[in-house]
Structure P
Amino acid sequence: MTNATLDPQPPHPLTELATALPPAELELLSPRALDQLPYGVIALELDGRIARYNLAESRFARLDRAQVLGRTFFGEIAPCTATPEFQGRFQALAAGGAPGETVRFTYIFDFKFGAQLVDIEMVRAGIQPWILVLVNRQRFMPQREDLPEGFAAPLQAELEPGAPGQGVQRQDRQARVARLETSVFGALRAAFEVSSSEGYRAFTEAWGFQWGRLAVVDLETEASEQLDRTLRDLPMQEVLDRLGDWVERQGLGRLSGDFSLATQGAFLMNLERSAIAEGTGLSESPRCGLHEGLYRAVFSHLARKRLAVREVACASQGHPGCTFAVVSEAREAQLEAAAAQADGDVPALLAALRAGTGRG
C-alpha cells in the first residue's frame with residue numbers, strides 16, 4: 001500500500017500548520033505548551049521511539065498519550081508510515097539532516113476507524129536528538145479498502161494493558177471520560193472562594209477557553225468526517241447547531257442562538273438548564289464563566305480573530321436561563337459597560353449595544 005494517489009484537498013485545511021512556531025522554538029516548548037497547539041506534534045527519537053506526543057495528535061489519532069510514549073512509531077503506533085515515502089524520509093533526516101532541515105510532503109494516515117489526508121512537516125531538531133513531525137489534517141475519509149494486514153494504526157483498546165476496566169470509561173471516539181455530578185461545580189466554587197474571594201469568573205473563563213480549544217478539534221473532526229467540510233465552510237446557524245449538540249452531549253444544557261444583532265456586529269446565545277448554574281446555586285453575579293471561555297475559543301477560531309464573550313444573565317441570579325453576548329474584541333469594553341448597566345436585563349443590554357457606535 002502506497003500513498004502515491006491522493007484525493008483533492010478541500011478549500012481550507014482542518015488545522016493551520018502555517019501558524020506553526022519555528023522549529024528552534026518548537027522543540028523547547030514544554031509538553032503543556034505543546035498541548036496548546038491546534039495541530040499534531042510528534043517528537044521522535046532517532047531510533048523512531050516516541051518522545052513527545054501532543055494532545056491534538058492524541059485526539060485526532062484517538063490514542064491515549066500514556067499508552068503511546070516510548071513505543072516505536074513505525075512499528076507499534078503508525079505502521080502505515082513504515083514506507084519509503086514516510087519512514088525513508090525520516091531515516092534520511094536522522095542519518096544526515098542538518099539542524100532545522102525540513103521535509104514537507106502529503107500523506108494518508110490509515111486508522112481502523114478511517115483514513116486521514118495530512119500535510120507533514122518533518123524537521124531535524126537542533127538541540128534534542130529528535131525528528132519533529134508536525135501533522136496538519138486536511139481531510140477525513142472512510143477506511144481504505146484492501147489494506148495489508150497490520151498496516152492500519154491500532155485502536156486504543158488494542159494498546160490497553162491488562163484486563164478491561166481499571167476505572168477507565170470511554171466515549172464513542174475512545175477518548176477517556178470521567179462522569180461527574182453537578183455538585184462538582186459547587187465544590188469547585190466553594191474551594192476557590194475559600195482560597196480567594198476574587199477572580200472566580202476570570203479563572204473559570206480561562207479554564208473554559210482551554211477546554212474550548214480542545215472542543216474545536218472534536219467539532220472540526222465531526223464536520224470533516226460527516227460533511228467533508230470545515231466549520232468555517234458552514235453557515236453560522238449550522239455551526240451553532242453543532243456546538244449546541246456538543247454542549248448537550250456533555251450534559252451542560254441546551255444552547256440556542258439569536259442573530260438579530262448580527263448587523264451590529266454582535267449576537268446572543270441562550271443556554272437552558274445550565275449544569276454549572278444549577279450546581280453552584282444562587283448568586284448575585286453570573287457563574288458560567290466556563291461557558292464564556294468555551295464559546296470564546298470556538299467563535300474566535302471561526303473568525304480567525306479574538307472575540308469577546310460575556311454572560312449577561314445567569315440562572316444562578318434567578319433568570320430563566322443563561323444568556324451570553326458575543327462581540328468583537330474592539331467592542332469588549334462596550335459590552336462590559338452595557339452588561340454592568342443592564343444588570344441582567346437583556347432588552348436593556350440590547351438597547352445599549354444598538355446605541356454603541358461602530359461594529360469593531
Structure Q
Amino acid sequence: MSIKVFVIDDSAVVRQTLAHLLQGDAEISLAGSAPNPLIAAPLLRKNRPDVLLLDIEMPGMDGLTFLRQQMAEAPIPTVICSTLTTEGSRMALEALAAGAVGVVAKPRLGLKQFLEDSRRELVTALKSAARTHPHARRSPAAAPAAKPGSAARPTLPGLHALSVNKPVVIGSSTGGTQALELVLTALPADSPGIAIVQHMPEKFTAMYAQRMDGLCAMNVREARDGDRLERGVVLIAPGGRHMQLRKAGGQYFAVVIDGPPVNRHKPSVEVLFRSVADCAGSDVLAIMLTGMGDDGARAMKQLHDGGARTLAQDEASCVVFGMPKEAIKLGAVDQVLPLDRMASAIQQFDARG
C-alpha cells in the first residue's frame with residue numbers, strides 16, 4: 001500500500017514538480033495538493049493523507065500556524081519544505097518544536113532543478129515521516145523572548161559549579177526537539193550538567209539552543225570546543241560536528257571535532273556516549289529519547305556494562321521508537337520510562353550523590 005502524500009505550497013511550479021517526482025516512486029502516491037492551508041483544510045478532513053509536505057511562507061495562513069492547529073486537532077506526520085533563510089530557518093525550527101518530523105530545504109532560485117536533484121532526500125524524508133507517530137500538542141511553545149538578563153547570566157560559581165562529577169548525556173533524533181523541551185523545561189537551574197546530541201542540521205543547533213535557553217531555568221548553549229560541563233549548564237552538540245566529553249582535573253569538558261558521519265549522523269550519539277563510557281565509568285546517567293535508527297545503541301550498551309545508569313523513552317510517548325528500541329534489544333537499558341518521568345529521573349540520579 002502506497003504512502004499518501006498531500007502537498008501544501010503556494011508555488012504552482014513546486015506543486016507540479018513535486019507531483020512529477022512523487023509519481024516516480026512506487027511506494028508513494030500524491031493524495032492531492034493545495035496552494036495554502038485554508039484551501040487544504042477541508043480536503044484533509046475528507047481524505048486524510050499519511051504525510052503532509054508543507055511550505056511555511058504562504059498567503060492567507062502561514063504553514064506554522066496551520067501546523068500548530070493541525071497538531072492540536074488531528075496530528076499528521078509533517079515534513080517542512082521551505083526556503084531556509086535566517087528567518088525561514090527560525091520558523092522551520094519552530095515547526096519542529098510544534099510537531100513537524102523533518103525539514104527539507106529549498107532555494108529561492110533554481111527551484112525546479114534543485115527539487116529534481118534532491119529527489120532522493122525528499123523521498124527518504126517522506127518515507128521516514130510515514131513511520132512516525134506524532135502526538136497532539138494542545139499548547140505548543142512559540143519562540144520565546146530572551147529571558148531578562150540572560151546574556152549576562154553567570155554559571156553557578158565556586159565548588160557548586162565544580163561538583164559535576166556525575167554528568168547526564170542524552171541522545172535523540174526524530175521528535176527529539178519536542179521531547180527535549182519537555183524534559184529540560186521541567187528541570188531546576190541547579191541540575192547536573194547535561195550534554196546532548198540531537199540529530200539536527202548545521203545552523204539549526206545554535207538557534208535551537210538559543211530557543212531552549214529562553215525556555216529553561218538551566219543555561220542552554222551550543223557546545224564549543226573546551227566548554228566545561230557545569231551544574232546548571234546544557235551543552236548541545238553543533239550540527240555538522242561531533243561532540244565528545246573528556247575528563248581533566250575531575251571536571252568534564254566538551255571536545256567538538258570534525259570527522260566522517262557515524263551511523264550516518266554528524267553529530268552522532270554513538271560518539272558522545274562512547275567518549276563518556278571511556279572517561280566517566282559508572283558516574284553518568286545516559287538517556288535515549290525518541291529517534292529513528294540505532295545511533296548510540298552500542299555505546300549505550302558499553303555504558304550499561306560499565307555500571308552507568310541508563311534509561312530509554314517508552315514506545316507510547318515516542319514519535320519514533322527506533323533508537324530506544326534498539327538500545328533495549330541490546331540489553332543496554334536499566335529502565336524504560338515515559339517522557340514525562342525523565343526529568344524526575346534526572347533529579348533522582350543527582351540526589352543519590
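Any read-out appearing in this document is the output of simple, stated calculations on the displayed coordinates, not a laboratory observation. Bear in mind the structure is a predicted one, so any value in this text is a computation, not a measurement. Cβ atoms are built from the backbone, for glycine too; each structure is taken alone.
To test your reading of the models, identify which of P, Q gives 66, 47, 41 for Cα extents along the principal axes in Å when calculated. This value belongs to structure P.
Given 1.5 as the derived value for distance in nm of label points 7 Å out along Cα→Cβ at positions 274 and 298, which of the supplied structures P, Q does it correspond to? Structure P accounts for this read-out.
Structures compared: P, Q; top value of distance in nm of label points 7 Å out along Cα→Cβ at positions 50 and 266, i.e. the largest, recorded for P. For the read-out Rg and Dmax of the Cα atoms in Å, for residues 90-281 alone, a value of 21.9, 62 was computed from one structure; give its label from P, Q. Attributed to the structure labelled P.
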